[in-house]
Structure P
Amino acid sequence: MHREIHGWHSPSLHKHMDIVMYGHYGFSLLLLPTAAADYLEYERFHLIDAISKYINDGKVKVFSINSINSESWLNNNMHPRHKAIRHNQFNDYVYNEVVPFIRSKTSPNTPIMVAGASLGALHSANLYFKRPDLLDGVIAMSGNYDLSTYTKGYHDQDVYLNSPIQYLPNLNDNYFLPKLQNAQHIHILTGSGDWETPEASQRFSQVLHAKRIPHELDIWGPDMPHDWPTWRAMLPYYIDTRF
């Protein structure tokens, strides 16, 4: 499998950020880590191995980036307002740096899907629903789509604006909403096993239905826990059957 590691000093985050790229051709898949992990997490936990057939066959070209959750919502020593500021800097990093990098390694017309599991599912969904003009779809696995779940009671405008289940009901513009209502790839997946919260995905699906945003809600069985074996089953299945 072709593999390259790149990195640069991020103007948005004021630090060096690495990114790993797998494959040569195919639609672009941007992976966000589960929690406070790094850009190689999906490789260490063998999810890249699980989708290697589709990478090697030229169906998908994968990009995986670092999280900064340990510098925001998972940092217990940080003031919540500063966490929100840091979170928005991460959004800027993805939109203004990662997306152009992906374009430079593919083409201006290559679709970019964003995906993640657990906290990475929330960030993936949020990044997509805020900018469907930059990103073309989302595969969100085992997520909770309310950032308030992670803010320990803190709430401000930035928490609201990074919680898709909060801001989507009030989205009524003539630019972003029509794009979402014509989406082809919004996939909300969850297991029903240990540590999973399928009701969170169901609540989010209800919000999408109310806004007439087409999507797929797929609830897997009680044998699917909130853990890597579930995500190693979900992602290759969706790449194989939906793209």
Structure Q
Amino acid sequence: MHRSLTTLTTLLLLAAPAAAQDPPSERWAFELGLALNSAGGNQDLTAFTSTLELTHLQKESFELGFNGGVRYGRSGGEDVAQNMRATLNFDFRPEARWTPFLFASGEKDPFRKLDLRFNGGAGAKRTFWRDGWSEVSLSGAALYSHENLELAVPGDEITRTARWSWRARGRHELSDRSRFEQVFFYQPEWRHAGDYLLESFSSIRLGITRSLALNLTFLYERDSTPAPDVDPDDWSLATGVNLTTRW
């Protein structure tokens, strides 16, 4: 009898760890966005936008994310839009009310005579309200900005400045698969508020399945001191689909 109880106890102890193991949780999410607009007749126009995003999902200790995008357009047999951008973010303790973070971004746009704009810095985010994915927050940071312009006459192609960066973000989960997000950036030169970069990004996502969603985005940008013969304002509107996979 004693031997049988010992054997049964041993089997239970061996089986307990396997039964207690949770299924592997998802750590990363990769998202690909595609949008194509085309028109013909009196004017031929083709505009293509592609975005990708890689996000670390387990945010108990940190949040890490990368996103990039390409926008290309042709009209009348000529290129009318070319833009490439990428951003890398690292937030420490993102679930806390105060969150320190690091970030870096790069952008290239020949039509704005922007061969390269690189921004990098550090700051802190204050979250005022959070409910799951939904939140309202304000971020402040100090950044280093490097710009390399494509000028017809050689001169001040390269500028290096220090800037303040202020970001207000509000996002709301409309349903289980549908979301709205609004992000506003204001980045003035640290000694001269009249020299600034301004950006407003709006996004509405309507989920179809867990992996497929319709997406509408609007991006407005303003450079108060653009390159010669370049308009200070730039905007784009894109409608397309987003594909997401998690592992």
Structure R
Amino acid sequence: MVMKTLPKLVAHRGYTLHYPENTLLGLEAAIQAGAEFLEVDIQLSKDLVPFVFHDRSLERLCGQKGALHDYSATELNEFRASDPQRFSYKFVDNPLTTLIGLVGLMQRYPKVTVFIELKRSSLEKFGNELMVKQVLSNLEAVKSQCVIISYNIEALAHVREKYHWPVGAVVDDWQERNSKAIVDLNPQYLFCDLETLPKKGQIKFYASRLAVFECTDPAVAMDLHRRGVEFVETFAIGEMHKQIHTMTDK
């Protein structure tokens, strides 16, 4: 009965507090720390290979100039996702993660659900149809574990209409949920920055299952859940998991 009162914690880009984001190392560490839900970001290389990567630039995570789509997959495989500003040389040998690599991880953990975000930088560079085709074709073997999310509502509409996969709209401001494009899409999920949510009262958007980002405070997560939020994204999946269970066990 207690479990029904708990928010579903989503490991935001993996166990990002302790590992470089969007890498197999951090994603598997998140699962080992109790994550049943992951959120990752996808971009395409110059030769259309999907990689798990967030930023528009390679600088912060890899210490390299340019965007991911400026390089071929072969070139990207030589780079290291070490996040040197945060971790110095600790993860100096840690490679970038391909989507196929993520699929392999998902197959080892079939009970884990992954929210796959199509990044706007690649959608802008390659177009909605091409990117969606490349990403979904790589994910076909683990389709039942996937939800496709994006800020780009047109791309989500294409996913829904042509491929019939579940989708989630992402917004930075709660007020954006009322845009005609999102209302017409009627997504199964809605992701929103928690800072823009109403401070009191129930939180609801039609039949969409609500998710928020970014939270490392278990009390905030519990309050949002009581008010209608089902999923809470966090960089600190292990700490949040332990703290929330400690709170509810008292």
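Every read-out reported here was derived from the displayed coordinates using simple, explicitly stated rules and does not represent laboratory data. Keep in mind that this is a model prediction, so the values were computed, not measured. Cβ atoms are built from the backbone, for glycine too; each structure is taken alone.
Compare percent of Cα pairs over 34 Å apart across structures P, Q, R and report the one with the greatest value. The partial results should precede the final answer.
Numbers: P: 9; Q: 30; R: 13.
When percent of Cα pairs over 34 Å apart is computed for each of P, Q, R, structure Q gives the biggest number.
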Exercise. Where does the value 13 come from, among P, Q, R, when relative contact order in percent (Cα under 8 Å, 6 or more apart) is the thing being computed?
Worked result: Q
Exercise. When distance in nm of label points 7 Å out along Cα→Cβ at positions 176 and 224 is calculated for each of the structures P, Q, R, which structure yields the highest value?
Worked result: Q
Exercise. Here Cα Rg over 2.2 N^0.38 Å, for residues 128-183 alone was calculated and came to 1.21; which of the structures P, Q, R was it taken from?
Worked result: P
